[in-house]
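**Q** The data blocks that follow each hold one structure.
No lab work stands behind these numbers, since they all come straight from the coordinates. Source: prediction; values computed, not measured. Cβ atoms are built from the backbone, for glycine too; each structure is taken alone.
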Structure P
């Protein structure tokens, strides 16, 4: 099965055929850096990180561009509220964002351009649009004339007249059409500003991505991605700008991730359920737990985030890591080797990922592999278990999971769980030692009492050939 993506532009699942064989060029809209990133951002960037990883796994040489919007009304207003410069504000939040992406195991893109570093390219693009009578200047502002671009609305699958009739649009009598949007905004006192043919000002939001994507990827390029909330107007406007100026497609495959709700409600500061990535990470033993929750639904589908899902992911990852720890102990540090690329397990994983990067199915394949590895270990088939161990590690690399040593993950989980358990590790170990002695003396009643006591206090025991281990519920 060949790799297929669901293309928002056509509304169909299509085989991925890059413009240049063996290469893939992808642009994903980044964040506007005026605040901490939230789990909606995390959902988008983990989804496209997996697509990036899988393209590389599939043998493509990938150029991946993800931008920063570092000039915008929200940035200016927030900086003014705090009495600092826009640059100081954006630097702070870019660093926070980078820390969040690192915690979530997202690979760095090939290029991560900032809007403020690409003003000349934006000015040149606006001038091209003016020359083609797709843009017009009014009092130092420049607007895109949407009714002069015949294909406007093709990404959202909507007609211009329907959009204008149904939209809530701020009235601006200087616009020729209510849906016209700003390419360049004249500056106000105290705002960041750059020289332009229309006077001092700053770029509109949409023109930034058109300029930066074409600079690093050319036009057309292969994949353009982002959240479903960007389809209209942002991505629709990018298409109008880029294709209007250049006379060719902007991107061939348009991919969009679904939105995130929290406990079945839209995430909102007014509802008190707005959750930053930093806050979400504080609820889990390791970032991999949050990453697995974000991959538990297909990237195009809506994801409802809940504490129950975090708990389920924690337990699921713990089961995997416990088996990996068991396998590593059985293998005793010997070279695991490379698992076969055409095994049944590997083929099922690729089939899942070739189907529009279906991560829930791919996770299911990993859990199947873990169950099979347990059976091989039970049967003493160490070579077979070692092969499965290698295969599962490679699958984990594609999903950005299973990146910790089993011992490290289980220790993190244990320490996090201890915060909710009244016993200290030393007390737990002492009870386990007492239980071991009781079992040797065939005092099974006392051994069962200790197990029940620990279970009631949130501690689970697991007996194995090398002794008893424990985890926190």
Structure Q
């Protein structure tokens, strides 16, 4: 009954707006593969290989249909064909010339006002002024765990290097407002369990992976898609944590900022993202440390905000333009008092991300991070809240389950529930631990979520 009601809610897919689309790629085979799944938006090849008949059959099954166009395609050919097939829109997968998406959108709208155009760059960056109803990128990594820089999977005693898109989804969602975020990366030497992991890697941070329906892995992949649609309310939770990272949409070194977010995420430091234009008026309640390296030359309002935060007891990490300092040999920054707090002033405008992500929890104190985890070398987490509940999501990137994960949380909570697509929800016991609580998760397979009341 529960599944029937869920599928009934998804039935009017053609009336669904893009924020409700659950996308998947069609790579051949029967459309029955998508029956009784949350998928309601199908991406089909649209160029020389366009198949109007497939588009028609998909729409007959109440699937929204988007044609995928690649670099070099001729809009004089694919736009009229898309309009004639009554497609719901086009996805421009690849890196196109500047203004190409706008020209395609105008040409398509002359024939079909309701059709959408969604750029999905592979290497380039999404333009901040895009009017697309969905922010999509194919520049993500195939989520997995690696040992060092090799392609081998990490074993239980390994020190894994994790490829994850959680930081990327969070960065895009920080500036996209309410628009959905799609990650369109394709599998790279996948094992069957990698497909549901790709779903979880995106969904944990509130994005959607454009699913690939590999037949052997599809039942589990579809189950993961269903799980996250059933828990769609979690997307509205706001990031939690004692650290805030300032992100400048017009920064001079965006790749370095991306790497800060990537490595801080990998070290399981709970953080929030503050867009630089919003910094002067941003609420810093609950924040203990501000990474402001994306503010190389602060305006008077920004300097006042950062100085006031430090004077009230916070830690601020800034670059050398803040003030001239003497940095000791073999050190990257000078640590100076500022009122009740401290300034970590780096000697380089763009410090090494690996070093910074390592220093941050030590400067702040791991006991002040809000959440600490043990026995999770191959796990990346995301912490969020709705103001009443605290949600800790865990994605395991290794090929084996992680057992006996210990979670320490600052604060007082009365109930802990653990959710996973692999098993029914279960209550977990809480134990007092210093100024907070301790919970043990018996096992984390690919994904799990701990919800605290």
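**Q** If Cα Rg over 2.2 N^0.38 Å, for residues 221-268 alone comes out at 1.44 when worked out from the coordinates, which of P, Q was used?
**A** P
**Q** Can you say which of P, Q returns -7500 when helix-only ellipticity at 222 nm (-39500 (n - 2.57) for each DSSP H run of 4 or more, over all residues; to 500) is computed?
**A** Only structure Q yields this read-out.
**Q** One of P, Q was used to compute relative contact order in percent (Cα under 8 Å, 6 or more apart), and the result was 10. Which label is that?
**A** Q
**Q** Can I ask one more? The value 0.15 for FRET efficiency 1/(1 + (r/R0)^6) of positions 77 and 357 (r between Cβ atoms, R0 = 35 Å, to 0.05) was derived from one model only; which of P, Q is it? Before the final figure, lay out the partial values.
**A** Working: P: 0.40; Q: 0.15.
Derived from Q, not from the others.
**Q** Where does the value 92, 51, 37 come from, among P, Q, when Cα extents along the principal axes in Å is the thing being computed?
**A** Working: P: 92, 51, 37; Q: 68, 50, 42.
The read-out comes from structure P.
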